[in-house]
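These notes open a run of structures that come right after.
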Structure P
Amino acid sequence: MAGKFELWTDKGGDWRFNLKASNGQVIATSQGYSSKASALNGIESVKTNAPGAEVEEIER
């Protein structure tokens, strides 16, 4: 089974999503979005941009 996105509204009324791995573990959580359409656009952005994303190590 592939990973999946879960979409919901939080207690403040913002739309959010989680990206879950095939084992059910949450591997990414979104910011809050004011509309469902904006959250869905965020999901599409992750789908489009993440496959080729570079890993950058930073010091903190």
Structure Q
Amino acid sequence: MGRMRENPRYNVISMRISDEERETLEQIVSTTNRSVSDIMREAMDLVKERLGSLEMARKAA
């Protein structure tokens, strides 16, 4: 049996990207020495923050 992880991730998401997008992603991976999964998690966090900022701006208006 494999080792137990503190924060296991069981959900797998796949997506289609263009050749250009793949090249960009590969450049990011090689520049940052991070995994594609880590980069996509960070991208989701950035979108979430941006949406949160937009929502706050709408409520303030």
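Here are a few things to note about the model shown:
- Distance in nm of label points 7 Å out along Cα→Cβ at positions 23 and 39 from the coordinates reads 2.7; which among P, Q: P
- Rg and Dmax of the Cα atoms in Å derived as 16.2, 55 - corresponding label from P, Q: Q
- helix-only ellipticity at 222 nm (-39500 (n - 2.57) for each DSSP H run of 4 or more, over all residues; to 500) derived as -7500 - corresponding label from P, Q: P
- When mean count of other Cβ atoms within 10 Å over residues 7-14 is computed for each of P, Q, the one that comes out at 10.4 is P.
- When mean count of other Cβ atoms within 10 Å over residues 15-22 is computed across structures P, Q, the figure 15.8 traces back to P.
Laboratory data are not the source of any read-out in this text; all were calculated from the coordinates shown. All values derive from a computational prediction rather than experimental measurement. Cβ atoms are built from the backbone, for glycine too; each structure is taken alone.
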